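Structures follow.
Computed from the coordinates by the stated procedures, all read-outs in this text should not be read as laboratory data. A quick note: this is a predicted structure, and the numbers were derived from the prediction, not measured. Cβ atoms are built from the backbone, for glycine too; each structure is taken alone.
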Structure P
Amino acid sequence: MKYQLGDFVRFVDEKMEGYVTRIIDDQMIGVTGEDDFEIPVPASKVTTVHGFEYGTGKAEPTTVKQQPDNMPFETKGVYLGMVSDDKASSVVHFYVINTTSYQLLTTLITDKQQQFKGEYAGIIAPKTNVKVYSAQLADLQLWPKFKFQIIFYTPQNVPIPAPLIIEEKFKAKDFSGTKKQLPLLNLQGWMMQLDEPELIIDAQKLKESFFNPVKEETVVEKPQIEVDLHIEKLRNDHQFLNSAEMLKIQMDQFHTSLDAAIVHQFPEIVFIHGVGNGVLKHEIHKVLSGNNRIQTFMDAHKEKFGYGATKVILK
């Protein structure tokens, strides 16, 4: 298969173009156009747009530069960064990010039901990153197991860490957290550290913890005056959730925010639930009707929200 996820292609027989968002098999690919509709098409019926190089997944040859002797030698900081394609958001690109001063001799092999495939092999220079894999986010449950092998090298007179052998099978929860700025890439995404130091347990401190119970103080965070309950505002992995799971997450956030508003003695609070099929609004109103800390509630600022928000007046 000569195409990679994220490649920009044009149809041979039609005036259409888009991004490769799925590798169906050796002969078929899925192409998503401006309308966000994915079309299955034979790979022979599309061609790469000349001069367009975004998202090809092909790493440029790396020129390994030796770090100057007067620079501090960084021994920790090997990460796997996951970034959504900025043109085809359903595609995720994987980068090995090397913030250390070592050269990394790196390989990635995927294991899909004992079917092994070499995906990447190369040298990752200090303070650089390399894209090693791309995948369709909607197919996460079908992703193979990732097997990384990383060997550290430097010509300088410093200790060399043991090689890293890491196996990882990704789950939806790995993409449910808040995105963060990834080092070197300067992009928002998810990240995991591959060279995390081993956990060292202090037996004496562990023993002391059994006899010195920790005093816990409950701190209730002050909520926003307007709480947006749209599921895409609450979870990054909402596309993996069914309707019942979405409703539970939205109602949990509603209860948390309402309780916090009562604790902080807010005079009022607005819940933005949208119009939709009306199920979330109905559940919210049902709870508000039975709460004796609520003075009244009504549609909030129709000129701003239409019928998609509820204003709650607290006692």
Structure Q
Amino acid sequence: MKKLILVLFAIMLTLFCTAKDKSYIPGIGPVSEINKIQGDFQFTEGPAADMQGNLYFTDVSANKIYKLNADGKISVFIESSAHANGLMFESKNKLIACQMDGQLISINTETKKTTILSDKYEGNRFNAPNDIVVDKNGGIYFTDPRFRAPQPLPQGKEAVYYRNTDAKTTRLRDNSKGPNGIILSPDEKMLYVIPTMQKDIRAYPVMSPGKLGEGRVFCELSQTEGKDNSGGDGVTIDTKGNLYITSELGIQVFNPEGKLLGTIQFPEQPANVTFGGPKMKTLYVTARTSLYSVEMEIAGHSFFHKE
């Protein structure tokens, strides 16, 4: 009888832990409860962490950029952001932003001075720049889909671009439906593009900065059975090259070979995600009307290349 009770207790404990930690991925996390930092936003996006422990993120619909400081206080950083979406730091105080009103800019976070980096391609404004990743040379890959763009599309098509350090912008690819999130592998030999209007995630070998090889399907996002949940949105990457892709189901984590490791679920549908915190082990998630954080077992890859 005593042995039977112990077995039943073990089974109940296992079921309890499984239910409690259903989002846990071995070696990755999360290792804490999901923390809702603040709600009542309109549509949060574009989280980007700096080297001082601050997090910047956008509220696209409210036309603002916010700052979460290292003490946990949120304040308005930019009052009128031209509907800024994706953000990423190039260096200590240089924040790159995609403005959906048609341009790519840099912001000095100390003075708030903005500089236009690119606002046209072949004489026409961009559709609505969405998300970015900065390489070690200071070049910027960015997506330009249809979301919040004028109709007909100013560029006539949705595409991925590269802006080099000589201020020249080149169109790289225009074969994805709704190109949205974008990220480089830690060694910067692979560029991943997350389409919103298709479940196939694309991977392109980087031959040299701004030069891509033939693309391939990296993985397919999981979807609710019997339902087309479309594609992904934002993305980040950890030090081992695992991708964290936001989707209708949560944050789907794939290893560098394209195998699904698991899905981290949140109270609201995630739009974008990044690593930050003192050890780059805090996962910050912008999810519709709220900003969330959760502690991870693994650290995120840092794209800081310059002081």
Value 234, calculated as volume of the Cα convex hull per residue in Å³ from one of P, Q, is from structure P
Calculated from one of P, Q, percent of Cα pairs over 24 Å apart, for residues 27-162 alone reads 43, and the structure in question is P
From the coordinates of one of P, Q, relative contact order in percent (Cα under 8 Å, 6 or more apart) came out at 11; that one is structure P
The value 16.6 for mean count of other Cβ atoms within 10 Å over residues 171-178, derived from one of P, Q, belongs to structure Q
Re helix-only ellipticity at 222 nm (-39500 (n - 2.57) for each DSSP H run of 4 or more, over all residues; to 500): value -2000 computed from one entry in P, Q; matching entry is structure Q
Matching 20.8 (mean count of other Cβ atoms within 10 Å over residues 91-98, computed) against labels P, Q points to structure Q
